[in-house]
Structure I
Amino acid sequence: MAEADPVQMNLYLEQGATYEFATHSNIDMSEYQLEMHIRRSFTSTSPTVTLTEASGIAKVVAGNHTDITITITASAFSSVAMPWHGVYDLEARLGGVTYRLRSGGVRVEPNATYS
């Protein structure tokens, strides 16, 4: 699967704020299932945040490319100690094949007015 964007992208989030970013794929991903995990480390046994097309991932297929929007809600990191550092990856699955679309580090900074 050919991609125009670089795979590595770090995320800088603020506790208590909604974070949204967009990316794209140069192929029609209408049949693919998208999922994103955010964890403390790549070896952590369970994710801190999981996003799917049912919750947090939107995709729009237009011809031979797909626009993808990721939304991380303001409450996603409400139960973790700040500051929080971790990793994420965004994957696309079709059949038994998985492609990594994006990955990188995640940094969540505390917010003084978060309640």
Structure II
Amino acid sequence: MDNIKLSASQKEQFNNEIQTAKDSVQAGNIPRSRVCARRALGILLKVWLLQQNCEIQTTSSYDLTKLALNDPAISEEIKEILQHFILRVDAGYHFPPEIDLLSDIEEISLLLRIET
């Protein structure tokens, strides 16, 4: 199976979200970083789901993640990583320290064979 390629506009949008997420981490704005990481994931999932001929009726990254979690073509390994993107923060608005959404996106793009 060939790798899936993002269009030029999708690649630009994806890279902008990733850069904004990284900049937000540097600035100490972790909540904003998580939002950008989720939007970047949404771009990847939309491309992958369309490649799988799934009918998509949403642009919400959260909804696309839920759709992917219910797709039998998605491996359990990927589903485990996708769970991080719908995880709720704790009372202090934090994730468990072992979760890094930016690293998770890199892993998902490799596992789904999407060239970013």
Structure III
Amino acid sequence: MNHELRIGATLLASASALVLPASEGALRLAGYDPFGLALAPDQIAIRAVDDPELAYELTLGFFGSAFGAVFEVNEYGFRGPAPEMPGRAAGRVLVLGDSIAFGLAVEDRNTFRS
């Protein structure tokens, strides 16, 4: 039984190693582009950078649909419209985080920042 299990696992792994890349290739030929790599530079939400620790950043001035939602990146590189300059008494809150703080797949109007 142990020998049959190994043969089955080997066949499954071999089939997966062939089918999955072939499926992705077929999807790409059909126009599937999950990261928007075929779009113009100003239509891409993220862009690669030379910093090895950062790897990518939000595209300044981006407005469009990406990651399952429509959102905007302001000229400072933050999500949402550029902040208005408040009076002296106004307070500010800075939120740092990952995709949860960013609101991945959440429309601008539904983020906790708004």
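Throughout, read-outs are computed from the coordinates displayed, never taken from laboratory work. Just so it is clear, the model here is predicted, and its values are computed rather than measured. Cβ atoms are built from the backbone, for glycine too; each structure is taken alone.
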Value 33, calculated as relative contact order in percent (Cα under 8 Å, 6 or more apart) from one of I, II, III, is from structure II
Note: helix-only ellipticity at 222 nm (-39500 (n - 2.57) for each DSSP H run of 4 or more, over all residues; to 500) at -9500, derived from one of structures I, II, III, originates from structure III
For the read-out Cα extents along the principal axes in Å, a value of 44, 28, 25 was computed from one structure; give its label from I, II, III. I
Taking distance in nm of label points 7 Å out along Cα→Cβ at positions 20 and 60 for each of I, II, III, the highest value is that of structure III
